[in-house]
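In what follows, structures are represented as structure tokens.
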Structure I
Amino acid sequence: MPKSDATARDLLKVTMLLMRRLGARMRQGDKERIEPAQIGILMRLSESPLTLTELAAHQVVRLPTMSKSVGLLVQRGWLSRTIPANNRRQTIVALTAEGRRVLERMGRHAERQLSELLSSLTAAERQRIQGGLEILIRELAAGEEGTES
């Protein structure tokens, strides 16, 4: 039975390998070229609009850094910024319909890439991976319940 630190190391290695494989495709091309941090912004905003400050805190970056990233995504038409009438010092950032389409397209592409990778495995290997993923998803989702802001 592997120790939890070895399992943690292996899980981090798998995460890094997956991000490298998927990230290489996302950085190709001009129109939809996107960096992993920008994907995180789109994914978070797909749940609900946030203030620029909330988004920076969620992504663990400074406000000027987030403002610059959001500006690039606004230029592409993937995000919108609004200033509420009741608080002119606040900026609300939201995913646009085009941003949602881009995010969905990237998700479908990533799923196809991973499906191709998994297709070389035996049915038993895929079943073992699926069982482990179900456990991880359950534990990660339970851990997030107390951290939502």
Structure II
Amino acid sequence: MRRLQIAVVGDNNPSAEAARWAEEIGRLLAQNDAVVVCGGLGGAMAAVARGAAAAGGITVGILPTYDAATANSSVTIAIPSGMGHGRNAIVVASGDAVIALPGSYGTLSEVALALKLGKAVIGMQAWGDVRGVQTAHAPTEAVTLALAAAHRLGS
């Protein structure tokens, strides 16, 4: 049986609170046997990968560069895309559902692409003003909603 893949997106320079949320989300996803897909670099991406790795999970980093060495140290599988911001489409397409942490334009582009692809998007105290995004108020709620949506969508 294929493991669920949950894409987690967020800011490269998150607040301390958002970084804690990301790390907890990664840990909870790993504990639920889900693969974490992220952009593979720093900030929220490093925090979610760190949380998943600490719980023994698998993390996939879709990198904007052609250099696998640019991945953060918690990425299990680095995929160098060489696509810059274009890799955002691959990140969200790879997820059976998407958890979106607070962020800026890059994160907003991932939210929009995920919605365009028909993915369930769970905003972790963010993006609730974007039609189609379901808001979660705690990491446990975000993970529960994302896993339920991924199962419901037949993934």
Among I, II, structure where log10 I(q)/I(0) by the Debye sum over Cα atoms at q = 0.12, 0.14, 0.17, 0.20 Å⁻¹ as derived comes to -0.39, -0.54, -0.83, -1.20
II
For distance in nm of label points 7 Å out along Cα→Cβ at positions 55 and 103, the calculated result is 1.9, so let me know which of I, II that is.
II
If mean count of other Cβ atoms within 10 Å over residues 47-54 is calculated from each of I, II, which structure is the one that comes out at 25.8?
II
Structure (I, II) behind the derived value 1.02 of Rg/Rh (Cα atoms, Kirkwood Rh), for residues 7-78 alone:
I
If relative contact order in percent (Cα under 8 Å, 6 or more apart) is calculated for I, II, the one returning 23 is structure II
For -22500 (helix-only ellipticity at 222 nm (-39500 (n - 2.57) for each DSSP H run of 4 or more, over all residues; to 500), calculated) the corresponding structure among I, II:
I
Hey, distance in nm of label points 7 Å out along Cα→Cβ at positions 119 and 135 derived from one of I, II reads 2.9; which structure?
I
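Rule-based calculations on the coordinates, nothing more; no lab input. Computed from a predicted structure; not experimentally measured. Cβ atoms are built from the backbone, for glycine too; each structure is taken alone.
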